[in-house]
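Novice: Structures given as structure tokens follow.
Here, each number is a calculation from the coordinates, and none is a lab measurement. All values reported here derive from a predicted model rather than from experimental measurement. Cβ atoms are built from the backbone, for glycine too; each structure is taken alone.
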Structure 1
Amino acid sequence: MRPPELFEKINQGFIAPFYYFYGPEIYLIEKAINKIKEKVLSLESADFNWAVFDANRDADELILNNLLTYPINSSRRLTIIRSADNIWKSRPNVYLDYFTNPNPQTCAIFIGEKADRREKFFQILEKAGAVVAFYPLTDQELKKWVRQQLAEAGRQITEEALTIFIELIGPDLMKLAQEIQKLILGGDGGSKIDESEVLALGEDLRQGNPFALAEAVAELNFSRGMNLLHKNLQQGEPPFLLLSLIGRQLRLIWKAKEMRAQGLSNKEIEAQLKIIPSLAKDFWRQVDKIPLPKLKESWFLWEQADLEMKTSRLPKGLILERCLWDFFKPAPPRR
């Protein structure tokens, strides 16, 4: 089992009689323990029905006696056994009888660094419990995890905003959790989180390279744009994030031009497009700088680059560099 499936089952109220957690993602392991604790224990009786053991120090008899103890003023108990590698490697048979006939009112969580599912210890445990591998999440699992955290607070996020959010913050779950809290506390709570809310998180970073690159492209500044591209790539910025920021900036400019043509004022446009007030002056300079025909004629370049990044084996940085060269070069004269 992987963490997203575990959290989904916990949220649905399904708690197994025992678990074995292992892997390097300590943050996720502790979060899973806390989620189970919330489901199993009440605040009033938690102190009486919660125990933590270390398999390297505490005797198996002491641990088993605790597992067989019934709760006090509660429907269930929770027992944590850390350093559990020592159990399945050196004395697994001690716990096999308990796995086949567990105390229905105790939830036990064994925590180790590794697991060998070929061992009898894990084969018996998995018949009534679950072995959960806490390794770094895949891109899709990261997206699912972020959506779950937001859903618990009653929030949703658009797919584009989610992609930018993960690219911007990175895969570190603790950093993601901190920024998720900012999204939750900073929004109005009544609608889906969009790209503007995600990018507003990094307003203090907008003078940094990823944002400055998008602005240089919108201002048709070839020299600055290419220099910033190379600097970003050297610093390890994800090319897909850079492409997303450039595309978003050009889409906003295109929409602003169309809304102006419809007679809307700058303030009305800023409100509808959610332009950050401190950046409005620079935004309107970009709107005036880049002609609408240039936006329309070059749009296929960004769509093609997006497709190539998702399907081609070429380096993503090279795809983006080629796209910028094509964007900046002057259009051939009309005959």
Structure 2
Amino acid sequence: MKSFALTFSKAVIGLSISLVGHTSFAEENWPSKMIKIIVPLAPGGSLDAAARILGEELSKEFKQPVIVENKTGASGMIGANTVAKAPADGYTVFMTISSIVQNDILHKDAPYRLTDLTPVAETMYNPIAFSIAINHPAKTLGEFVASAKQSPGKYAFGSFGGGTTGHILGEQLARETGIVWNHIPYRGETPAVNDLLGGHIIAAFGTVGTHKQLHDTNKLRLIAVSGNKSKIAPDVPTFAEAGFPNLNTGGWTGVFVPAKTPKPIVDKLSQFFVKTVQRPEIASRLLKTGLEPTGRPHEEFSKIVARDRDVWAKLINDNQIKVD
């Protein structure tokens, strides 16, 4: 009996050592197969374009295939939940926008929490564009607000989802100016822009890159951007410059992985994304999408996410934002 117990103990110890060795081997040899980048918004928008640019570079860097998969719906939560529930092995990566923080505040019954994801790197800053239909007579934000106040309840604005930055900015603008309008949430910016172009809504929030291209071809009128001055639309006033200084919040684009992903893998990914978005030729391509490359590593980005959760919690509470 003692012999059996001793043999069993040795087997367990051997198995434990083997498993530890296997884990280390997997981490050291990551990646050894295809990597999937999950994007929570529809194809055709700035985030999707940026993910494909960076996906190409990720494949070149690590010599493994990389695919981009769009998992849309529920203001990005379907994509986030897909990643949160994925194996924590570095082969499922989430590229998303700052609405992931807002969702954590607004959706208490979500099937995942923000803590189920580990921040890897901030890749880009994205000021939010506000545009109106090209046939609307207003040429400035002030003129548009004056027009909206004369037509309470008749205007509708679109955003890329309930609880996203665009939605919150729209409600904040209403609260500050007294306009009464309706919010229409979309599954990404592309369908919102399509409805704006089609005359189904009077205004929309989205990314500067997409809106600027349509502004330049006289398909819509870009009249304000949130946050800092946009590098690709420097002639467009910020909300502060247009007389609304409290609407000064921009957004970011960042990369996340499942929470228990080993730190060596998180560090490899973080170093890759920071280095890549700062390369001049890649930065130039990203800037054309309307997203402004930054490159903040894991530790710094984690602090930004935590800080922004507090900022958005206050804005959401102050503006009484609710989602169905």
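Novice: A value of 5, 21, 24, 17, 13, 11, 7, 2, 0, 0 was computed for P(r) over Cα pairs in 10 Å bins from 0, in percent; which of 1, 2 is the source structure?
Specialist: Attributed to the structure labelled 1.
Novice: Of the structures 1, 2, report the one carrying the highest value of relative contact order in percent (Cα under 8 Å, 6 or more apart).
Specialist: Going through 1, 2 one by one, relative contact order in percent (Cα under 8 Å, 6 or more apart) is largest in 2.
Novice: While we're looking at this one, here's another question. From which structure (1, 2) was FRET efficiency 1/(1 + (r/R0)^6) of positions 102 and 134 (r between Cβ atoms, R0 = 25 Å, to 0.05) calculated, if the value obtained is 0.25?
Specialist: Derived from 2, not from the others.
Novice: To continue, here is another question. Here helix-only ellipticity at 222 nm (-39500 (n - 2.57) for each DSSP H run of 4 or more, over all residues; to 500) has been calculated and equals -18000, so which of 1, 2 was it run on?
Specialist: 1
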